[in-house]
1. When distance in nm of label points 7 Å out along Cα→Cβ at positions 176 and 192 is compared over structures 1, 2, which one is greatest?
2. Identify the structure, out of 1, 2, from whose coordinates distance in nm of label points 7 Å out along Cα→Cβ at positions 128 and 144 was calculated to give 1.5.
3. Comparing relative contact order in percent (Cα under 8 Å, 6 or more apart) across 1, 2, which structure shows the greatest value?
4. Which one of 1, 2 has distance in nm of label points 7 Å out along Cα→Cβ at positions 280 and 312, as calculated from the coordinates, equal to 3.8?
5. Identify the structure, out of 1, 2, from whose coordinates FRET efficiency 1/(1 + (r/R0)^6) of positions 32 and 240 (r between Cβ atoms, R0 = 35 Å, to 0.05) was calculated to give 0.90.
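Any read-out appearing in this document is the output of simple, stated calculations on the displayed coordinates, not a laboratory observation. Here the structure is a predicted model, which means the values were calculated and not measured. Cβ atoms are built from the backbone, for glycine too; each structure is taken alone.
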Structure 1
């Protein structure tokens with residue numbers, strides 16, 4: 001793993017990442033800021049927009065110490081480079097001094113060009129279809145070869161391990177612990193028995209062939225898509241621009257589609273239909289994967305609670321998530337898990 005940065009007081013590593021350290025890190029790769037820097041919204045890493053003396057604007061990402069190995073980060077960078085080479089609008093890191101990953105002051109960091117944009121209008125079927133076309137192109141590249149170092153999005157890592165960690169570290173209050181443990185185990189048992197996850201391939205039996213795993217964006221929620229309208233003068237061109245492949249993993253293609261769905265069942269069916277209409281202009285979509293939407297949503301729900309608990313020593317988390325950890329929070333999680341148990345037993349969305 002990448003080394004941890006520390007200071008004499010034993011405080012969180014990111015407390016050593018001062019504005020001066022950020023500027024010095026940039027200078028170490030030959031980029032010189034004019035003093036203007038803005039922290040961008042990011043909890044897992046620290047990300048800054050910086051103006052350079054030559055008028056350019058870049059984004060520097062300082063990776064959370066100890067989270068990914070150097071090989072795993074570089075594998076993400078390689079995937080981004082493959083996507084950009086295929087002329088897919090992904091914002092990847094710049095190669096500076098022959099490398100996309102750099103080290104300074106105990107931190108690993110990368111530098112990317114800055115791109116503007118707004119959140120996509122996900123109620124517009126044309127926007128969804130456009131996004132679907134690019135997701136298919138991302139997946140066509142992602143299917144060309146597997147990750148060697150980055151993990152898969154699976155039941156064990158997102159569900160079972162997250163649940164066990166929360167319970168073994170007493171993160172669930174005693175007055176809710178029994179109910180949450182019961183609901184989370186019931187949910188994971190349902191996922192473990194899911195036919196799309198457990199079917200074994202048989203020669204000539206297409207229905208029982210396992211769902212194909214491929215390299216994904218991994219965290220394709222609306223906040224990671226910058227939309228540039230048709231009438232924009234931006235040099236990057238109109239349409240979606242995908243950012244932040246930090247959570248890139250192997251998994252089913254539908255993982256990159258379901259987080260773009262919202263509303264009631266009718267609305268979600270309509271949205272998924274528009275995404276798939278665009279998707280299938282470039283790549284076939286396996287309809288069996290719609291049955292994975294609710295299991296994937298359930299895994300993310302459990303993983304998210306564990307993620308917040310694991311990061312609680314980072315001062316930015318108590319500030320931005322003050323509601324986390326209370327009995328009310330966990331009671332709400334029990335209710336959501338119960339709703340997910342019902343949802344996983346319903347018929348999947350049809351497209």
Structure 2
């Protein structure tokens with residue numbers, strides 16, 4: 001979950017690209033290999049770029065042993081303390097015998113620095129996507145997330161922020177309004193739709209009332225779960241933050257039947273407050289609004305126009321505005 005710079009290139013007050021808009025311009029394959037070598041490992045020259053937009057992630061082949069995954073953090077997104085807190089959480093989960101890929105330690109450190117880039121190395125763990133139609137797999141995921149939440153509830157995050165309206169609604173909305181991706185003719189309509197949805201989200205959060213906040217995976221969609229013959233494991237705690245337990249459940253459950261299966265597994269290891277189910281439409285709305293803001297905020301990164309070309313078309317923004325109104329209807 002992914003926050004703001006602006007997309008320049010329009011008229012008037014819009015600015016041109018700043019240094020931070022193309023933060024990976026100097027991240028060459030040689031730099032990746034040098035960074036891995038600096039840890040005392042012996043790359044064999046085989047590099048495979050993996051699918052990641054927010055960070056840059058490479059599989060690096062090593063002499064005489066299995067490859068490692070090298071993740072280069074997007075500059076200026078998280079503080080050093082927040083990255084270290086992510087690593088500490090991953091290590092805590094691994095110590096509790098949860099199938100989570102934790103960073104490797106070199107010289108007492110998990111967050112490493114090379115040529116101005118912060119990075120981490122993890123073991124390579126393969127796997128396939130989960131079958132989310134299979135009730136037994138959904139129950140298994142529910143048990144696993146509950147065990148993760150037992151650990152997550154032990155202490156709070158200090159540096160990683162919360163899943164809240166400021167992060168998920170206001171900042172993304174400002175990024176869209178500052179971006180020339182949004183056609184000028186749709187500015188007023190977008191602002192009205194986003195503000196209406198924000199008000200609907202606020203009402204729903206207020207109606208549900210305070211719910212317990214804990215350390216979450218934060219981005220628990222099927223792409224961040226890999227299945228092997230031993231069962232599922234989680235990758236990528238990059239969006240770990242504080243929030244309600246249901247945030248780690250709803251993206252895995254496409255309908256009520258699936259959610260019931262996930263919760264059946266979850267309740268074997270941890271209590272679940274059913275009132276949190278009322279938050280799901282608000283969380284879904286926040287994610288959708290945030291997605292557009294994330295694309296707008298990152299548009300100067302060359303990976304984004306290549307991956308999300310539809311965001312340059314006005315019809316996509318027209319549909320997005322319609323979707324925001326539909327989400328508000330659902331919440332109201």
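1. The structure with the largest value is 1.
2. Structure of origin is 2.
3. 2
4. 2
5. It traces back to 2.
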